[in-house]
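What follows draws every value from the coordinates through simple rules; no lab data is involved. All values reported here derive from a predicted model rather than from experimental measurement. Cβ atoms are built from the backbone, for glycine too; each structure is taken alone.
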Structure P
Amino acid sequence: MLKISEIAVDGFEKVIELTDDSVGLHAFIAIHDSRLGPGLGGTRIHSYASRLEALQDVLRLAEGMTYKAAITKVGLGGAKGVIITDPKHKKSKPMLHAYAEGVNSLKGQFITAEDVGSSIEDVSTMSEKTPYVVGLPLEIGSGDPSPFAAWGVFQGIRAVCRTLFGNDDVRGRKIAIQGLGKVGICLANHLFWRGCNLVLSDVKKEHLRLMSRLFDAEIVSPEEIHKAECDIFAPCALGGILNSQTIPELKCQAVAGSANNQLQHESDARLLHERGILYAPDFVINAGGLINVSQEVIDGKYHAKESKRAVDQIFDTLIAIFERAKTEEQPTEMIAMQIAKEYLESKITI
């Protein structure tokens, strides 16, 4: 039997905890802000160490989705879901069905998609119990959002090159990628075929070895990748990589990657600024996946060319952020947040 408990959290519109012992479900859904539209966010499936860790993660991710949706002007709010389980060995169809019933109970306030630990197959399973799912297979939806997320990061890297080096040509630049999941590999492809020199890291050693051969890349351990000498460091794994311990060890001119919540604390943005390291705010540069799936919600139809056109705008958005940050002598993260909040207050959408 699915049990739904509401949790009061300051600054959030709704947070619920879902449990169903019969199928091993323990999950959270957080809706942060729906002023611009229903809350959209993927469902992360992860072996969290504790209930509190999972709750903190869903809150952090949901808030990030609010600002990501606002700054891309897609007409959606911010939300997120997490399921506490081993995504490789313990998730099951009954568990996903039970979770989908929880999504359905929100009656469209929350729309979900795939995320770390979940797949198109998983959200397709959820769609058997709720209509509030996007990122479905291409036959009926927008398919895997990873290529669009990676294309957005590539556009962001071009914006970084334009700002630092005077042109957006990435040829000959040395870029260190942390994490070779679907987005990381797709990004590596874009960069390799455009003449970049790659430094790669991943927790899966055999996978890393094969990818380094594919891209003729240097290998660095996950513990050392942030210290690699490079032009641009691209975090494409889990969050928290930029903090008071790692930022002093960075040997790059910029950070531009797909990971969510790259800053462990807001104050870390100023540490980057003080070191003169250009930071592409994560909720801006990694918005390509959100932009792609949002078409299923906003238009009801999916057009890949329209998605690409919208993702291309990440380049211009970041250029504007970088220029304003330079003029105001403020961290880029602070400027991006100011812009997102301006859009929220004014209810600006495309």
Structure Q
Amino acid sequence: MDAELADCLIFDTTGIESYVAENNPKFMTSKLRQAKALAKLTPGFDPYKGIYTLLPSHAAANSAVKQQYINGHFCYAQKAGILTNGLGIVRHITLFDEDFKKNHPELLVEKRSDDPDADKELGDAKTLLPVLRDFHNAHPSLRYATFLGDAAFDSYELYGALLGEYGFQRAVIPINPRSVSAARPADLNEHGIPLCPRDSSPFVFHSICRGKNRSMRLKFICPKAQRIKSPNGVSWRCRCDHPCSTSAYGRCVYIYPDADKRLYPGILRNSDHWRSLYSQRVSVERSIGSFKAVLGVAHRKTANTPTSKADLFLAGIIQLLCVLLAGAFHDKLLFRRIRRLAA
């Protein structure tokens, strides 16, 4: 269907909401009333933020149903991780149940801040490597060139593991502006592109340089350099009125990407190729949405963990069966239209 997208691996987490009393809107309303009562006694207390601290960590009916912050709202759900390729075809499913936590004791699952968004990011980033480890243990022959993820996975540790241990050629992950490690040198912009010392305009990527016994380098040239033809071939000349280099070629900057895999994760940030690949990250969200809305994972009348796990795995199996059916009908993209296949 698409060789490049089939060579991508996308990870995202989701919550499978359970049929418990804590998901009743009346429960949230009662907690908000408590928070507003506290706000009257405590100056500066924001009840809409304070409600987060009043919520129990898990549902009374099932301790495995944890308090989650999903798609901008609080709920009680069992969290799962989904791996798909760039086409949205599921590759691996993990429910973060007690068996998963027992096999990965390094995971921290308790609240660690007063910010639900931050807690969600910490949870997503912490679960990525354990899920990838399980996936590669189950399928040691599978290799993917590109990893796609959202800004929750923006950390030096993850870039090193993705581009090293797990063999990805590039990791397409946006910079998280809230990350404390977001500081960068003054002569680079937020995408890792060198800036002109005169007017701070970004330099132009020229080529990848390789040499004997030398690490790979990225070559950037002055944005005002022009390509000209001469009797000896083609060369470059700087046309700047106030050049910052004595070279007729103009100023050149060489970057060693291995020195900072976060700024240079195997692909230039904000390039056309970067934007084209990252636009496909929504494929995993579409698959998750299909699992929930079309295949019945959402709005189930159960809080039982084994049943939730079975429903999630059956949804993935049905999607793969739809891929086979679409191939049999000689319309491979038909797998995305499960309702049409069923009809």
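Which one of P, Q has FRET efficiency 1/(1 + (r/R0)^6) of positions 226 and 282 (r between Cβ atoms, R0 = 30 Å, to 0.05), as calculated from the coordinates, equal to 1.00?
Attributed to the structure labelled P.
With helix-only ellipticity at 222 nm (-39500 (n - 2.57) for each DSSP H run of 4 or more, over all residues; to 500) coming out at -13500, pick the structure among P, Q it was computed from.
Of the options listed, only P reproduces it.
Of the structures labelled P, Q, which one yields 11.9 when mean count of other Cβ atoms within 10 Å over residues 2-9 is computed from its coordinates?
This figure was derived from P.
The value 13.6 for mean count of other Cβ atoms within 10 Å over residues 26-33 was derived from one model only; which of P, Q is it?
Computed on structure Q.
When mean projected area of the Cα convex hull in nm² is calculated, the result is 25.1; to which of the structures P, Q does this value belong?
Q
If you work out FRET efficiency 1/(1 + (r/R0)^6) of positions 234 and 330 (r between Cβ atoms, R0 = 35 Å, to 0.05) for P, Q, which one comes out largest?
Largest one: structure P.
Which of the displayed structures (P, Q) returns the greatest value of FRET efficiency 1/(1 + (r/R0)^6) of positions 106 and 290 (r between Cβ atoms, R0 = 35 Å, to 0.05) on calculation?
Checked P, Q; max of FRET efficiency 1/(1 + (r/R0)^6) of positions 106 and 290 (r between Cβ atoms, R0 = 35 Å, to 0.05) sits with P.
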